[in-house]
1. Kindly point out which one of I, II the value 6.2 was derived from, the read-out being distance in nm of label points 7 Å out along Cα→Cβ at positions 8 and 112.
2. Upon calculation of Rg and Dmax of the Cα atoms in Å, for residues 16-95 alone from the atomic coordinates, which of the structures I, II produces 18.2, 63?
3. Tell me which of I, II gives 3.3 when you compute distance in nm of label points 7 Å out along Cα→Cβ at positions 88 and 192.
4. Thinking of I, II, which structure, once Cα extents along the principal axes in Å is computed, gives back 84, 41, 37?
5. If helix-only ellipticity at 222 nm (-39500 (n - 2.57) for each DSSP H run of 4 or more, over all residues; to 500) is calculated from each of I, II, which structure is the one that comes out at -15000?
Structure I
Amino acid sequence: MNWFYIDKSIKSGDRRQGPYTVEEMREFAAEATIENSTLVWHTGLENWIPWEKSDGFINEEKVNELIQQTIAEILLEKKNSRRPAAGFSVRAMAFLIDFIVLSLLGSIIVYGLNILHLIDLETIHALVEKYLSNPLSPDFAKEFLEAEGVSVFVSIWFMIQALYSIFFHARYGGTFGKLLLHLKVENANGTKLNLAKATIRYLYSVLTQFTLVFYGIGYLIAAIDPKKRALHDFLASTRVVYSETDKEK
């Protein structure tokens, strides 16, 4: 970025001096070559402004603010470096707990749809028995999705799964399974997930779920990654760590 200033000592002609870097401008200010009221301009500004109102000016208050910000970042990084990452096995256990919770919700939905005559439980049971007798049947997925009411159930199921993951991660830093095992999900820099980041992480987690057809490689990489990150953690720049409560124990 090129900086210029108006030299008041020049009485006629072009009084503009420059271009300079912001570091050079600060040196001029320290040497009193330019004053707080000296008009300055750099690429991106519409008009000339006093040096003290420019983004290059640093006063004592601003220096203290930068120092405090730097100290806070160092302390946060030091705090995060001591917080161990959650391993593959404990994350798998949390996943299993969440699966049980969602399965219970799914069962309630199925029986509710059955009461409303939107799904046929007998047909579903027959399809499940067929699957158990031949798990490799290539026709099962098609028959299951074409069964009466299944498309409605699948839509509701995915909606509940999404709301469950997004809400708990944004509000509490983890799902019920993670909280039960004293785990939390945070950004790579140690800050809390907001609603937008929790949504992004969930969408990436759906992609990780699809890798189950490839032996779950999206999850298995957490077992070999030094920071224990699954595929969606890499993509969303998040990590799963033990909470402070667990660490204190």
Structure II
Amino acid sequence: MKLSRTIAIVLAVSLLISGFVHIALFRLTVRFYRELQTVRLDPTNSRRFTASNAGIPELLPGQARIVFFGDSRIARWDPLPSLSNCQSVNRGVSGETTAQAVLRLDRDVIGLGPSIVVVQAGINDLKAIGLFADRADEIVNSCFENLKTIVSRAVASDIHVVILTVFRPGPVDLLRRPVWSREIGPAVEAINGMIRTLNGPGVTVVDSDSILVVGRRINPEYTLDTLHLTAAGYERFNTSIEPLLQGLLAQQGRVKSEK
């Protein structure tokens, strides 16, 4: 009798767990399908910032503007670095690839006339290696070409580029494991090596590893999930990048350097 009751309880718990897993997978599938359709309907997210771009206040005398541009790692950056006499604008779009970022560069960066653009993008390209393992080199090279295009066009528009190397992924979430690949980590290292070569006139490369990584892994305190940072991670970034941005603005004569 006890054995039958135990078996019944185990079966009930198994069914309950199975139900929760199926619901989670269904919601994840719907979310990904919505994202896919959104990209097909509007690959440049043309309506995302229409109103907010039009509503950006005019710069006051001596004031500078910095645009933060990229994917969800930019979109989730809140609060942005605190800089004196500076207007910071967030133009991050979750799920966006570098190819999409190139398509909206004129509208969401160059058209806003910033003194500096801070760029963080590339992980959404590289995570596709989990589905297209045979195209890993192509994906990495295409990602870098897109980032170079963003950098060169911004510099040509007299915008100083601060480009961050791609944040390393954190521990892989259970639901991501079926579409994840061990090759994504090496791909991140490869693209970051390429990004570091961009440092030069009009371009400052910030090594994210020096800010977020302990040993060879991202500090667990800074990982919200596989791809995103916690508030502590962004606070760490702000502490590190604020003096750099203030110094660049001072070099441009936009604001006074704070000592």
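1. It traces back to II.
2. Numbers: I: 22.1, 68; II: 18.2, 63.
Going through each structure in turn, the value belongs to II.
3. Details: I: 3.3; II: 2.2.
Source structure for this number: I.
4. The correct label is II.
5. Checking each candidate, the match is II.
Computed from the coordinates by the stated procedures, all read-outs in this text should not be read as laboratory data. This structure is a prediction, so every number in the text was calculated from the model and none was measured. Cβ atoms are built from the backbone, for glycine too; each structure is taken alone.
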